[in-house]
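> Listed next: structures, encoded as structure tokens.
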Structure I
Amino acid sequence: MQLFIYLSILFTICYGGEFRVKNNCPFTVWARTLGNQGHYNPEGGRFVLTTGASHNFNINQGWAGRIWADTLCQPDGSQCKTGGWGTATTLGEWNLAAKTGDMDWYDISLVDGYNVGMRITLIPGTFDKQGPDHYNCGEPVCIEDMLAHCPGELAVKDGDKTIACMSACTKFRTEAYCCTGAHQPRDKCVKKDWPVDYPSTFKHYCPDAYSWAYDDATSTFACHGKPYTGYE
């Protein structure tokens, strides 16, 4: 039997955004928010969610940033064993429309790695889907248990238990895996330069999520709001 362990983020699209974050994991998580440079951290940057709990909040129009879950923390939210920007962490990323008529852009990213599953859902009635395209007002999901499929050399362990899975970039920090230095821009970051094609493992189990830096074509979602979209 498969146990679906994931963070659910429901949101409303764009002239700002209404967010509802729910913890579907069988353990407490600390949800974290981080605005990109020049943007604030909604809800003070973090809030706790016990199993089954949800938290609603609004984010200003034009906001850009990310939401993730820290896990295996002390009761006060300190000393978490997984989570944190730049570590093996599943990220939800948004670039909300700055004005009515613009689009929201959003995705699930495993570029840094994976610690919990994630699903992004749009609140019904808050968006204007135009056509059948999966990436137009689509709902990205990554709820396969990547911890069970993590290559041993990428596994983050707590004793004998795998608690997170690093990406190749996070683990090896090479220009080839991170698409930096001589391996940027997009046309210079190619699979043939990867000693092992680890991103394909992530993509196989979570096809909607970014598995490497330039995985845009099969990982970027966009949507028009009415006038703003809600996310859950």
Structure II
Amino acid sequence: MSKYRNMPACDLRHLNDVNAVRQIEEISNIALLILPKDAPEEVMSAITAIPKSNIASTIYLDKDDNVQVINGMHEATDSDFASDGKTVMIVNGLMLAKDISRDTKGAVAVNGVVILHENLRSGCSLTFPMVNGARLFIDYQDYKAAPNDIEIDSEFISYLAPKTLVMAGSSITVEKDVTPEILREKEVKLFAGDCINCYKHVASYIKAHAYVRNKVNVLPDDNNG
């Protein structure tokens, strides 16, 4: 007997025998459960009967689909996807895609966030069978990423290329010396997995040009912290 627990992705496409399926006692705490699309009815019935709990998402794939699992942050390019269109990329975290050809085909399943360049809104052949989180279209030219927290001040921003997307897995803190003028001049975009902390004098710009999973915390301009 076997148990499948605490996995970012659990791929059961190889199961084609009812007796083998019945050896599975439990499937639990799985971010993405992958099941065979073309399994016999009796196999699917046996899979359905397996006790399951805390399964975030489930997708059905062909046995010959090429599955790639990415944990963390990944910038997708055309080379990630095979020419036969059978690549399925599973991203547990954050995926960016900026320069993807219209001819590139494949599927992307995301547990987290996928950020696509605005020009891919109508020019992308990738499919997204599952997004457990958010899919965003952002007009950016470059990006800077921090796995957890990042603090940005006016000097940091001065070195950025125009239309840079600043990303943090958790929080972004915008220091007090940052002005709306420098943010507007650089056309800075912000993405935070949790929150953005900023002062009142830049709050309107931040709220208009930021993407945040939780909230924007606004500090009064007379705050010395």
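What follows draws every value from the coordinates through simple rules; no lab data is involved. Fair warning: this is a prediction, and the values are worked out from it, not measured in the lab. Cβ atoms are built from the backbone, for glycine too; each structure is taken alone.
> Say we calculate Rg/Rh (Cα atoms, Kirkwood Rh) for every structure; which of I, II gives the highest result?
Largest one: structure II.
> Which structure, out of I, II, was helix-only ellipticity at 222 nm (-39500 (n - 2.57) for each DSSP H run of 4 or more, over all residues; to 500) calculated from, if the result is -4000?
Source structure for this number: II.
> I have 10 for relative contact order in percent (Cα under 8 Å, 6 or more apart), calculated from one of the structures I, II. Which structure is it?
II
> Given a value of 15.3 for Kirkwood radius over Cα pairs in Å, for residues 83-186 alone, calculated from one of I, II, which structure does it belong to?
Computed on structure II.
> If you don't mind, there's one more thing I want to ask. Comparing I, II, where is distance in nm of label points 7 Å out along Cα→Cβ at positions 131 and 155 highest?
Largest calculated value belongs to I.
> Ranked on distance in nm of label points 7 Å out along Cα→Cβ at positions 91 and 211, which label among I, II comes first with the largest value?
With respect to distance in nm of label points 7 Å out along Cα→Cβ at positions 91 and 211, the highest-scoring structure among I, II is I.
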